[in-house]
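> Below you'll find a set of structures to go through.
We did not get these values from a lab; they are worked out from the coordinates using the rules stated. Just so you know, these numbers come straight off a predicted model, no measurement behind them.
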Structure I
Amino acid sequence: MQALLEELKILNREQLAKRWQECFSVPAPNLSRSTLLRQAIAWHIQTQALGGLSLVEKRQIQSGRVKPVTQTTAGSRLIRVWQGKTYLVTVLDQGYLYENQTWKSLSSIAKHITGTPWSGPVFFGLKKSSK
């Protein structure tokens, strides 16, 4: 499995599209970027080797009873798309890593990104807005 994952790193878009076809039995989406193809193929390889979701997890997803993650642990990554740009924050033991800088709070990162005060947990989808 590790060798297959490593190989993905060096494949070009055309090679990734071919691998996509092999994995999913459908052509790769025309406008999808290599990064997306690479990640989806890697996911497929890992689920084939390690197993996918359990039957209970699949049923929870289908029923809509999946609870959102509200607590983070060190190493977790938070992703937010804001005005067409993707922002990635890594949770540390003490604070958050964003743009190679350690921040004390998610709210300070959200304010930096948007230019206006935001609840960081709301901005990054960890908590619903009270509005």
Structure II
Amino acid sequence: MVQQVTKGIKISVETHFEGMFYKEYRIQFAFGYKIIIENQSNDAVQLESRFWEIKDALNETQTVCGEGVIGKQPVLQPGEIHSYQSGCVLTGPFGAMKGHYNMLNFSNSKTFIVNIPSFKLCAPYALN
């Protein structure tokens, strides 16, 4: 598990390999990840949007951005935790992801960025 704290918001990430499949005559590698967002600050915050940078084994980069996470824009009071699971598909057996969340602090009405630490995606057999 990788973790990072930015401005009192702790992000923890766990990953797992889900398997391979063929799509349009190409092998694809599916990965899942679980994100835990913990508000360790003294202020209520809301996750407004996300930005992801996804790199595959060939160092090709894909970016993904949008509102919220899995259709939600959670509000976290001090001490609260929000977790969700999602996934991605790569064209190779390993890659990496990193990104950030745009958050709103309700105490001062300012937005701020919370970094999502870089984490690896790796099929178990590709480690050797």
Structure III
Amino acid sequence: METKVASNGEKKTVVVGATTNPGRYAYLAANMLKQYNHSVVPLGIKSGEVAGANILDIRQKPSIEGVDTITLYIGPQRQPEYYDYLLGLKPRRIIFNPGTENEEFEKKAEAQGVEVEEACTLVLLRSRQF
């Protein structure tokens, strides 16, 4: 499958569950993605800024173009109301970070040709597998 890569090599990544709390993995991932020169679109229910970008309100289901990767930091119990919205962003892949694994959502994504990974975004970045 071809990777959608911007001209400078970055992969636009939507961080679902973005937060301004530096103790949360979503916060760490957003900042590490930026550090590794990826375009970060933070999406969550909290307002504020992370990795130099304003957190978009997921409840508003904002339009986001050119999405390569969605990395999930919300639990499976909160995911169903966003299945159609997130798949409608047409990501190349969705990363289910530890604690976000969801067989139902994974099957829906795969049925639409989306690559699914149960992995840790932080580890993927550090090991140059992102």
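> Which one of I, II, III has Kirkwood radius over Cα pairs in Å, as calculated from the coordinates, equal to 17.6?
I
> Matching task: -13000 is the computed value of helix-only ellipticity at 222 nm (-39500 (n - 2.57) for each DSSP H run of 4 or more, over all residues; to 500). Pick the structure from I, II, III.
I
> Another question, if that's okay. Taking relative contact order in percent (Cα under 8 Å, 6 or more apart) from the coordinates of each of I, II, III, which one would give 29?
That value comes from structure II.
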